[in-house]
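For reference, the structures are reproduced in the following blocks.
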Structure 1
Amino acid sequence: MDGLCIITARGGSKRIPHKNIKEFCGKPIIAYSIEAALKSNLFDEVMVSTDDAKIADVARRYGATVPFMRSEKTSNDFATTADVLEEVLNEYDVRGNAPEWFCCLYPTAPFATDAELRGARSLMLDGAPGVVAVTSFDFPPQRGFATKDDGSVAYAYPEYATMRSQDLPQLTHDCGRFYFNKVDAFRQYHSVVMPGCMPYYIDPERVQDIDTLDDWAQAEFKWRWINR
């Protein structure tokens, strides 16, 4: 196998029950990730790693494979993304169908597009061992406050307190969308972000954390506005 898309979708969401298959603007939210991956034509297989039979059924309905169920060890609250990916890759090794590279695409990424995936993949073709989707902070983090033991606040980074915003070092953050990795590099560092990893920038208006029901409502509003 050349490229594998791994959509990580366990069933144990606490704050939004069955979050990964909850209806989002007319269809299960995981469907958007599956459809973007399939439309990109990048992957030999688009698979979902899950411990939940309902999620598996929905994933198959929208065109993904679920060749095996996730283990109990990687389905708890303490398993990392890297742990889940390692398990998937090991299983494909056992089956004699190991990929050269993979994309970890999150199941709650309704703003992800096939064009983004192809753009990120192109950075790996230029030699990067990995690619991470990033976006801008909505306020310069260098201007953040730290709370002291007595409850008062002070600049966390006083060296930046009087610097003009446009002169501050530009920082981005992981926007919780996708990662591309060469399998050998991922296994060397057991991390989706490793030395030489390149950023794929996504405009903040196309990014939304979805951790609460309020986040969900805001994401739906934003999605409808973008797709109006």
Structure 2
Amino acid sequence: MILFHLREAEAKARLLFETIQSRGLLVPGKTERQLNEEVFNVAFELFGIRKYWHKRIVRSGKNTLLPYAENPEELTIQHDDIVFFDFGPVFDEWEADFGRTYVIGNNLRKLKLVADIEAAWIEGSQYYQRNKNYLTGAEFYRYTQNLATKYGWAYGNEHCGHLIGNFPHEQLLGEEKINYIHPENNELMSAPDKLGNVRHWIYEIHFIDEEQQIGGFFEQILL
């Protein structure tokens, strides 16, 4: 039943992102904050939600190099830019966490990055499904770092995912590294949480190219 609710929440988040594209909201000349507010308003229009379990992120240009924890200076979206979204809406007290990257223009390096992060996510997800019963968070993080190298990028974050659940899961379970796909998490990902419940994971891919000053982000639940 929990997984059903999480799937349903993610389906709504996916529809939100599809609506962002279909309405042509992603255009040059807007600030990251303006676009963020537009997405917030669309989410309220579609689903009547104003609650998010983590800060809403819209990053463009060099800001796409930075992971979630950073709070960079606001940028204006440019022609031939790259932009990523990371939103954690709460639907009927169930959390979603969904991230996608988009390219404005035809820059081949940026387009390759967008293709690679999705391909790497799929590859990593398949690896997880094959090995989840005996895979630790640290091992999966190292695997994901190696995926970045395989695709010709660097990995851009200190972890590559985290738990997801009934709002507010962070308050219930805490911010310990065992709740992240983190290089210091040596617990099995298949182990129950501290309350004895099955854990459900969000998997994140964040590849970067520091020389080109670009990054790409792709995340969704591991099913």
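Just so you know, all these numbers are worked out from the coordinates, no wet-lab data involved. Being a predicted model, the structure only gives us computed values, none of them experimental. Cβ atoms are built from the backbone, for glycine too; each structure is taken alone.
Some points to look at:
- Highest-scoring label, criterion being Kirkwood radius over Cα pairs in Å, among 1, 2: 1
- Distance in nm of label points 7 Å out along Cα→Cβ at positions 36 and 108 derived as 3.5 - corresponding label from 1, 2: 2
- Set 1, 2, criterion mean count of other Cβ atoms within 10 Å over residues 44-51: the highest-scoring structure is 1.
- Read-out FRET efficiency 1/(1 + (r/R0)^6) of positions 84 and 140 (r between Cβ atoms, R0 = 25 Å, to 0.05), computed value 0.15, structure in 1, 2: 1
- Value 22.8, calculated as mean count of other Cβ atoms within 10 Å over residues 100-107, assigned to which of 1, 2: 1
- Structure responsible for 23.6, with mean count of other Cβ atoms within 10 Å over residues 4-11 calculated and labels 1, 2 on offer: 1
- Identity of the structure behind -12000 (criterion: helix-only ellipticity at 222 nm (-39500 (n - 2.57) for each DSSP H run of 4 or more, over all residues; to 500), calculated), options 1, 2: 2
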